[in-house]
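The structures come next, written out as C-alpha cells.
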Structure P
Amino acid sequence: MIVSLDNACRGCNMLNQFIVVGKIQELPVIRETSNGNKISTLLLEVDRNFKNSDGLYERDTFQITLWKGIAESTVHLAEIGSLIAVKGRVQSNAYEGKDGVQYYNYEIIAEKVSFLTQKENQ
C-alpha cells in the first residue's frame, strides 16, 4: 500500500511555535521596507540552565524579527537588560548557494512581546 504524504496528515494539527524569555542585548531600531512596512530586529540574550564543563553558564543570543505595530511598541519600550518574553514562529528560507547546494536559514518572527520589567522612568 502506498500512502501519500498529503493524505497522511489530513486532520493533524501542526505547530510552529517559539517561546523565549531573555534580556534585551541591543536596542532595536525601526526601519521601513520598500512598501512602507515597519520592521526591526531585536537581540535577546538567554542564559542556559546548566553549566558547561568549566562550571560556567553559557548564553544563547537570538535575533528576533519584529513587524509593524509590534516593532514600533517594542522599540518605544525597550531598554538594554529589560527582561521580555517573546512568542512567535520560526520561518525557514531556502536558497541555492554558488556551489549548487540548497541551504536554509531560519528567522524567528515575533507575534507577541511581553515586557516583564518596566522602564525606570514609567
Structure Q
Amino acid sequence: MKAYLAISYANRKHFDKEINALKIFFQSKNIDLLVFVDTYNFKPDQEQEMMQTAFQEMDSCAILIAELSTKSIGVGIEIGYAFAQKKPIFYLYNQESTYSTTAAGSATHIVNYKDAADLIRQLQFLFN
C-alpha cells in the first residue's frame, strides 16, 4: 500500500520532525509514504508537468495525508482530487495553526496534533 503526503513546498522545512515521524510510522504499517515535495523538483515553468505527475502519483496511492498547518493552495487541490476519487483523506494540522473548514469538510479523518509524538499517537489509534 502507498500513501501520498501533501504538504506546502514553501513551508516543508518547518515539518522535519513530523515528516520523519510519519515515515517511521507508515513504514511500521507496511505503507510506503510518498512525500511529493521531497521526491520531485520542478521549475516554475513546469506547472503542468508538476500537476500531471502529482495526479499520477495520487492515482497510485490508497490514501492522502494532507498536512495543512500552513495554508497551501496546492494541498487544497490535492485534497479535492483525492476527494473526487473517494480516497480516504487524513487532514493533519498543528494545534497552533488555523483550522481549515474546506479541508475538514473533505476529510475522512481529522488529526489536530500538539507535536510529532502526539501526531503518531493519534495515527496509531486510527490505523489499528
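Please treat every number below as a calculation from the coordinates, not as lab data. As the structure is a prediction and not an experimental result, all values here were calculated from the model. Cβ atoms are built from the backbone, for glycine too; each structure is taken alone.
Assign the value 4.2, calculated as mean projected area of the Cα convex hull in nm², for residues 51-90 alone, to the correct structure from P, Q.
That value comes from structure P.
Quick one: distance in nm of label points 7 Å out along Cα→Cβ at positions 35 and 107 came out at 1.3 when computed from one of P, Q, so which one is it?
It was calculated from structure P.
Out of P, Q, which structure matches 58 when percent of Cα pairs over 20 Å apart is calculated?
Traced to structure P.
If helix-only ellipticity at 222 nm (-39500 (n - 2.57) for each DSSP H run of 4 or more, over all residues; to 500) comes out at -13500 when worked out from the coordinates, which of P, Q was used?
Going label by label, the one that fits is Q.
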